[in-house]
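> Some structures are shown below for you to check.
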Structure 1
Amino acid sequence: MNGEYPSAQELMDRARAQTGLEDFGATGFLEGLETMRESLAADVPYGPADRQRAIDLIGRRLANRLKIEAWLAAHPETLQAPIDRPLSIVGLPRTGTTALGNMMSLDVRFRPLRPWEQEEPCPPPRLENEELDPRRVAYCERVAKLLRDQPEQAAMHLWDTDATMEDTEVLGLEFRSQQMTMPVWRYHAWWRKGDMRSTFLQHARVARLLQSHRPPNRWLFKAPHHKFHLDHMLEAYPDIRFVFTHRDPAKAVPSYASFIAALFPPEVVAKIGKPRIGREIHEHLRTGMEQAMAARAKLGPDRFLDVHHTAFVTNPIAELERIYAWLGMELSDGLRARFERWRAENGSGAHGAHRYTAAEYGLSVESIREEYADYIRAYDVAVERSKEPR
């Protein structure tokens, strides 16, 4: 391995010096930290500026660990607070998870996991002033700049400040997030096979911290990557349930490859090549679906509700009514009206078209469907008939 990344000890010493704190808590995060460092050095052809951004990301997560442990030590009662019947929206990415999560985040009975509070959990947000929270304001400004500089991102993703978002930063505190924003292929292979039970116990500690001054305590998670380790979540969240979204993988997989490639620096994409990125994404997602199907067989059907992309796009309100009935929750006329307004403003194509082909990522529609044949049969996934995904 090259010497371009500081050692784990040096990174930890820097975080201690930055915060003036000492306690990182349980040491289970060290394996992931070392694996990520090794994969960054071996797999990723970053230039100096992007390499520094990766180092800064690691440093921020280490500093957040120190601050979280200090806050929980000062407020031990936080860890005794209940979490009420959380829900996770999972499935292949690009299957409607974001749209569904953003719509359900409009329901004040759910506690969404917002991006800006994940990036800096301490001090926990307060309901009475969170609109002007400096972390929220800074995130809004950053997203506005991103969409000015890269307007195509608006067509690829729904950037909603206050909607639930993938728990990348919370899992990243343990250095066991999926971390698809970096082409760290060795890390991804390690992560897919990992035991995430202790990671989700830490995840629940952070959830309790974040809900301490910002109710409610019924968490709404949206994380396609939860499908890799569904059964590992139960020790931390014994009454969790899952809405599992489905779409033709010949549409979802190339779309995700295109989205991920857009997150990498252009020079990194040029060096790696889009076909390599496509193959890595395809193998990653296929493995995740195999693990999800095995976990579902073990956990039984009662924890899962299947939602198909074609049905959700055609009539999202009907699908939401079905979800709420399954949860035993009332869908009021007022909430239904909020969902309708969101749909009118953010429906398919409202922010432009996301254009890509499977072939540019070294993939073919036929081969994807062949490798996902068991998944397509098991969940009666509709095959979308078109020459190329768009």
Structure 2
Amino acid sequence: MRKHRSNPIIAILTFLLLGIGLIVIYTIGAQRANFMNSAYGTDYDQNFFFIHQLISVGLAVFAFIFAFKFPYAKLRALSKILMILAFAACGILALLALAGSSLASCQLGACRWISLGSFSIQPAEFLKLALILYLAGLVSQHKEAGTFETKDFWVPFGVASAVSLFFVVFLQKDLGTGVCLIAIILAMLVVSGAKLRNLVAVFVIILAGGVMSILVSPHRLERLMTFSGEGDASSSYHIDNAMMAIGTGGLFGVGVGNSVQATGYLPESINDSVFAVMGETFGFVGLMAILAAFTVLLLQILKVAGGLPLEESLVVAGVFAWVAAHVVVNIAAMTGLIPLTGITLPLLSFGGTSMIFISYGLGLVSQLSCYTGRRKEKDEGISSRRGVGRTHYASRRRSA
């Protein structure tokens, strides 16, 4: 691969979005603290959420720089170990939740975090990164060996994907993160050049699993009923207030610090619902600017993927699907286009684990943007390239 300068737009937009998210949490953090103290009897300081977000942003910047500097060749060698560690972390969380340990942080019956004092870690975010690296190496290995899309490939691919989805969707009860994992899996299969019939088969299997996960979960069924308009009025409270926040913002918003929904009316105002609060604060123009930033960022990631060999291209495609799934699912849920599901808005929502690992993924893409290469065909060699390089007229002169 030929080395050159990295794509600067990816780093600029990553840090810009992190900065915007920090400003938003600063403006609504005090309102959130007051609401939590009055509603749940907590004792949060006015700057509690801002300080935690500031620490998370600092760690996210470090993660981006570390991913940019740490050679991908070394990271690739660790992909299987990282996959095992990710499964182990998810398994430990499940055991802690089953034992009723205080180390398993649970909300509304869903145990998704390992609590470490003032901070918590969400193993599913680590799992996303590990799955991308593992599947990229797996596809590349079987492509080179000529065993791609054979049983030798589909068994480890299916096991890694199925176990990941089982941990997240069924044990952690996190369908939003499950959708993100599905997007990663399908995107990497498409980029790998998998046959259409196999892609359809994988999609049907995933769809069947998704339907089953909804049928066995009462709260998911309730959200589906609410989306279809058949639920009761109380079940649509969250989405109604999200739409109200966006509508109240008008063209230019109510201004920084003037959000009404952030005072306790809108659930998860600093997490999953931050897009709606931003709509109220910055208005339609502000939301369009945020959407433009994400659009440019995703297009730049695709641009990087198009200039790399297969394995590196798969890694970048996985990160693209990761970020895109978060953006699309979060915004679609907040605007009532899909049933409500909990998933963060990348780099903007409150919370450290998601922000840190997404920043690491973007830093890795930035590192790979320093290179341009091409995919090596199975039967390609030096002699074949020389043959291609000889012109038709040169061949005629030589034969004459």
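> Taking distance in nm of label points 7 Å out along Cα→Cβ at positions 106 and 346 as the quantity of interest, name the structure among 1, 2 where it is greatest.
2
> A follow-up question, please. For relative contact order in percent (Cα under 8 Å, 6 or more apart), the calculated result is 28, so let me know which of 1, 2 that is.
Numbers: 1: 23; 2: 28.
Checking each candidate, the match is 2.
> Here's something else I'd like to know. Suppose you compute percent of Cα pairs over 18 Å apart, for residues 98-193 alone for every structure in 1, 2: which one lands on 57?
It must be structure 1, since only it matches.
> Another question, then. Compare FRET efficiency 1/(1 + (r/R0)^6) of positions 290 and 330 (r between Cβ atoms, R0 = 35 Å, to 0.05) across structures 1, 2 and report the one with the greatest value.
Largest one: structure 2.
> Which of 1, 2 yields 0.05 for FRET efficiency 1/(1 + (r/R0)^6) of positions 146 and 218 (r between Cβ atoms, R0 = 30 Å, to 0.05), as computed?
It must be structure 2, since only it matches.
> Right, another one. With helix-only ellipticity at 222 nm (-39500 (n - 2.57) for each DSSP H run of 4 or more, over all residues; to 500) derived from the coordinates and found to be -23000, which of 1, 2 does the value describe?
Comparing all candidates, it corresponds to 2.
All of the numbers you see were taken from the coordinates with simple rules; none came from a lab. Since we're looking at a predicted model, the values are computed, not measured. Cβ atoms are built from the backbone, for glycine too; each structure is taken alone.
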